[in-house]
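Asks: Take a look at the structures below.
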Structure I
Amino acid sequence: MKKHLVMLHGFGCDSRVFASIGTKLSKDLDVLMVDIPGHGETKEEFRDFPFSAYTILYALDNYLKEPYCLLGWSMGGQIALEMLKQKSAHKCDDPGCSHNPIGSLILISSTPKFVCSDDFSVGMNKAVFNKFKKGINEHTDSSMDDFYKLVFSNGEEGGKYIDDMKKQMPSHKTLSSCMESFEKSDERSVLPKIEVPTLMITGNSDRIIDPKASMYLSQEIKGSKLKILKGAGHAPHLTREKEVENEIIEFIR
């Protein structure tokens, strides 16, 4: 039986962003590409990360019968951490319980806290974040155009991916709610409690989330592994697909 891999997408797109690598991974794994509430084909509105985590956990508990590897890219990584937090807070000791454990974790270009603070220096600068948040609210299309360009490093050819990502862009309401969640969310408290095998993948030329955030995650999650891809930007599963595919397969096996 193939092992299960659940994939959570990032900001400004939906599960179709995993279409290529997900298809290739499906040769070895049972791949489930999930739309976060408010994105893609979902009927629920996006509220915040805790609601998204709860909604996805509920669906997975009713869909899968075995443990799964949870993969989160960027914002999806923050929701994945929130899912682990909710799992740890509501452990079920009933041997007949159908709630399936998260067996392992993969975080791609992610962070436990998006905006920097006095005790977290590797988040996005507060002034830069506020400017982007204002742009999303007042000039959505042009601000998202800028965002999609920043997803790719200066050395990457991002143009061929940007058009597809634009087609996946959720509503202005969802984008605005995501920005509110980025500002408030802090998943650092769950990191020392994570006991499942964990892999971090990041590009050292990421212009959205500081690669040092992945280094922070690797220091806080006991026994985790960190893979840094030289020259890669914020979406290595697109621009360095084969390398990321190999890392995932090796890790889950």
Structure II
Amino acid sequence: MSAVYILWLRQLKRYLRSRARLLGSLGQPLLFLIALGFGFGPIFEKAGGGNYIQFLAPGIIAMSILFTAIFSGMEIIWDKQFGFLKETLVAPVSRFSIMIGRTLGGATVAVFQGLLVFLIAMLIGFRPDNLVMLPVAFIFIILIALFFTALGTAIASVLEDMQGFHLIMSFLVMPIFFLSGAIFPLANLPRAIEFISTINPLSYGIDGLRWALVNSIHFSLLADFFILTIGVIVLISIGSYLFSKIQI
């Protein structure tokens, strides 16, 4: 447990020390909230969708968690290249503990990022429908963070350098975001897009988060919770196995 705690604390300190990274990671969510929220807001409202800021904010909160979590997991590649990972792996602790510590640290950073974006959304005009449901929203924020940090760790465990990172961003992370219902409703979509959205794990995270914050849901709360929970368990297991196979 001490090794897990130390690695968790190391990830958190690394993030908090980097002010440029902290500010830079808020730029994209802020741009999406302002440009899309106020740009498409009148069109969305005329189409009968209601207040677009209310609809958009949960998706942008999830987006910030997604990117921060993936980046936290992918830091393993940097540690490989600069030798920091080798120093960690030769320590007298199990690789499972190392992986869990890094995953929890990255997820904590992603949760912190999501909460910051939530506060920014509140300043822009977003208002939760029921404050009593905020703990449920927090649970989904944690699940999204754990899921995608574990996914980033699993991917980074099999990549040797940063060249593959751009492929991951272009062909995995961006489609996950744009086809998750973050910026448009999932109802009445073409069948191909609907199918992709249905198998997209972020769709269930945003759906649960949107239900908790604005009382709107597409799937069901139980489906959102169980799919994410099972996904977290599976990805942590896969990530632990792949991490244990890293050659130093």
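Laboratory data are not the source of any read-out in this text; all were calculated from the coordinates shown. None of these values were measured; they are calculated from a predicted model. Cβ atoms are built from the backbone, for glycine too; each structure is taken alone.
Asks: P(r) over Cα pairs in 10 Å bins from 0, in percent was computed and gave 8, 32, 35, 19, 6, 1, 0; which structure, I, II, did it come from? Let's see the in-between values first.
Replies: On the way: I: 7, 33, 40, 17, 2, 0; II: 8, 32, 35, 19, 6, 1, 0.
That value comes from structure II.
Asks: Using the calculated result 1.9 for distance in nm of label points 7 Å out along Cα→Cβ at positions 117 and 165, pick out the matching structure from I, II.
Replies: Working through the options, I get structure II.
Asks: Out of I, II, choose the structure whose coordinates give helix-only ellipticity at 222 nm (-39500 (n - 2.57) for each DSSP H run of 4 or more, over all residues; to 500) equal to -13000 when calculated.
Replies: Derived from I, not from the others.
Asks: Same structure, new question: Using distance in nm of label points 7 Å out along Cα→Cβ at positions 29 and 213, single out the structure from I, II with the greatest value.
Replies: Greatest value across I, II: structure I.
Asks: Have a look at I, II and say which one yields 22 for relative contact order in percent (Cα under 8 Å, 6 or more apart), as calculated.
Replies: I
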